[in-house]
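Only the coordinates and a few stated rules stand behind these numbers; no lab work does. None of these values were measured; they are calculated from a predicted model. Cβ atoms are built from the backbone, for glycine too; each structure is taken alone.
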Structure 1
Amino acid sequence: MWYAHLDIEQAIGELQAQVKAKRFKAATGLLAKAHTRDSTQALGKLTTVADGRRRIISDPPMIVPVEEVFAGVQADAIYELIRTVLAKYRRTLQSDRRHLLEQFTLVQVARKVVGVGSVGTRAWVLLMDAGDGVEPLFLQAKEAQPSVLADYCGRSQYNNQGERVVAGQHLQQAQSDIFLGWTRVSNPEDGVDRDFYVRQLRDWKFSAPIEAMIPQGMTFYARLCGWTLARAHARSGDRIALAAYLGGSARFDQAIADFAETYADQNERDYAALQAAVKDGRAEATTEI
């Protein structure tokens, strides 16, 4: 179980045998594109050169350089905070990765809007440079707060919430980001201690376009996701107890399918309610970010 991983080449071979050549070509093209989603690609998309210096492009409200959000002393305080995060976070990395990170220096910091599950938390994009101006490193420092499950499942064994997140990812993922680490720092403005975890902003991340899938492709993709999720549960939980609970029948499978169908129905009702609210003037909808 601890050596188990998804063989992407084998998965591609299975996909090729199940879908038409045109759709297979499109799928492999998306996978090849994922391999380009790294700091070098981000350099061209997220930065520009101004007065001979590499700078992060302002794209409000998604990504905004600190200098545009805070003035003078406040901006300096944020940079001091981020430098402290980097200095303390390094200690949580393996020695070889710490050695690699030490070859980079901080160039600029920007505030980043995070996903729905992290609304209200602080997130910073860090542009790092190795001195040649060609090989950059984009890191993301993200605030970590107690899990929403803590009130129901008990406190985490980790005092640092960033360490909790990192430990969970290491436990569940076959291959985690090599720069994944954590720290705790005191905000110079309010003196409040906050936990952070740090990782690369882009590291070959890829999301399959499920809205373009036919049932055959959706089934294949669902099987890959199910295997990956099962592996994560088997590593993080009691795999023997889980197997005994699930048994050999399709009862649990059917329960999950029923739940998914019910949830889809709820989504349709929620969307209909939103449409009604917009039509009545009780809510405003826009397609712009």
Structure 2
Amino acid sequence: MHTRVLLLCFSIILLTSCTQTRIKNHTEWSKYFEQQGIKNACFMLRDNNHESIHYLNKERCLTRMAPFSTFKIFNSLVALETAVAPDDQLFIKWDSVVRARPEWNKDMTMREAFKASNYGYYKEIARRIGPARMKHYLDTVKYGNMNMNGGIDQFWINDSLKISADEQAGFVKRLYFAELPFSERSQRIVKNMMLQEETPAYKLYYKTGTGPVGDKYIYWIVGFVERTEHVKEDKESMNKTDFREYPYFFAQNFEIPVTDTGKNWFDIRVAVLKDILKDYGALPR
């Protein structure tokens, strides 16, 4: 029922908002997933420069799923806003629980934990924030279904909290423009923590997330890219650098059977992301 309602909303937008935005289905993007043997996938791209929306697999883009570690974007914002984390250098000692990834098994700052996607660190951050404050911000932002069942340090991985790719792309767009109900400082710090690649031609920001739902693993990647273009500005322009940054916001997810361990799906999701961004022109070829 929920998916049908979302599809109806999407159809209404398509019919009533064509003067403000363009919406396009890119079935050709499926080849980038199929080349890797991925059958169930979606991609959502918001082009702010042309006020347009581009997608692959509309139904899946509108289907809410557990965010897994992409929730660290939200978790970090709340930690900063509540002063649980004074800044991105909040140091938390390792709790001595040996986890699957060796790089998690040590003391870390929040910036380090975000980059390493340290599950234990962010569980502790959520506990320090507490249920009341976390729920307040989930409701205020309207993050996905806002469901916190299953514990303050579990709800984003236990299939209680769910969010769609469409909502994820909208969320990071609001983050980029500092339009979320957090201070500009909190949003600026988190944006900076998301930076993964920087070249003279572009800056690529994202957070990945992975986890099991039933007999499938869901692989997320959520973020934005700033494409740098050289332009000849008018002498009266406020921009004196002759460079402009054009943002594109994206959310991608796909599923793989938990038994399929034949490929490095962590790296593949980034490769597919770049293929699609290059195809669209958000990244240079």
Structure 3
Amino acid sequence: MRAYLPDYQLITPRTLAEALALLTREPGVWKPFAGGTDLMVLLEAGKLTQKNYLNIRELNELRGIEVTEGRVTIGALTTYTEIQTNPVLQNEFPMLCQAASETGGLAIQNRGTLGGNIVNASPAADSPPALLAYDAELELVSLNGLRWVPYQGFHIDYKQMNIGSDELLTRIRLPRKTKDLAHYYRKVGTRKAQAISKVCFAAVAGTAGGAVKDIRIALGSIAPIPLRCTKTEGALRGQRIDQLLLEIGKRELAQEIAPITDLRSTKDYRLRVSLNLPEDFLMKLPTAADKW
């Protein structure tokens, strides 16, 4: 059953200030609309319950990739294609580029946006695990000003976020501290292309003296929100890279995630894959290569 188009209203503001004014004047009434790659699927299926949309796609203030000495700042309307082709992101944040390349097909990558992937708040989204592992920060703007919040903690519960009804996500900031880190990203789905993930895993780690110096692990599709696995990280940090480390990682991670059975996969399969991927990552760390 398709949706009836006259039931919906779409407004296109000329400026960011105009968009924010409307969100402030009528809180909760208008939903920002960027690439629309997820919303159009719901519209076609007749399941799009929200009726009023704010088209922010033409707001130039939300575009562009800025590189400074300490960080890379990405406009919320940056597309997956633009992310893949940026040389700094390719070199320093390869997991984000890989996530962008595995999101949908070329048409979706040309239209879908990084900001939209975040605020759509799907636990199965491809870019959030990479952003969590890279310690991303989000810029939220309203007529009252702007605030930067860590991406870790932005998702509160399923489809619930730390963003006000009068705020827009405008930029994503990545600290340039990935030098000498190993990067590992895996999306596990029914097929290799255009599939929603059953498990999505992203991790970075640095080693020194045969031990884990720093590590950040994030997963998608295994909890109501994209999950940064801080307890598992704490258990692994400072440990020597050996068989015991693998056992510690599996034990801690099994307690931290909460996979479920749904139409795409089973709880048991998600759990098994979620525990195998960190083992594969740890075994591929530079100092582990000589041990196995």
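Using mean count of other Cβ atoms within 10 Å over residues 69-76 as the calculated read-out, with 17.6 as its value, let me know the right label among 1, 2, 3. Walk me through the numbers on the way to the answer.
Values: 1: 12.4; 2: 24.9; 3: 17.6.
Answer for the origin of the read-out: 3.
Starting from the value 110: which structure in 1, 2, 3 was volume of the Cα convex hull per residue in Å³, for residues 157-228 alone calculated from? Please list the in-between numbers first.
Values: 1: 141; 2: 110; 3: 154.
Structure of origin is 2.
Out of 1, 2, 3, choose the structure whose coordinates give FRET efficiency 1/(1 + (r/R0)^6) of positions 165 and 181 (r between Cβ atoms, R0 = 25 Å, to 0.05) equal to 1.00 when calculated. Can you show the working numbers first?
On the way: 1: 1.00; 2: 0.70; 3: 0.10.
This figure was derived from 1.
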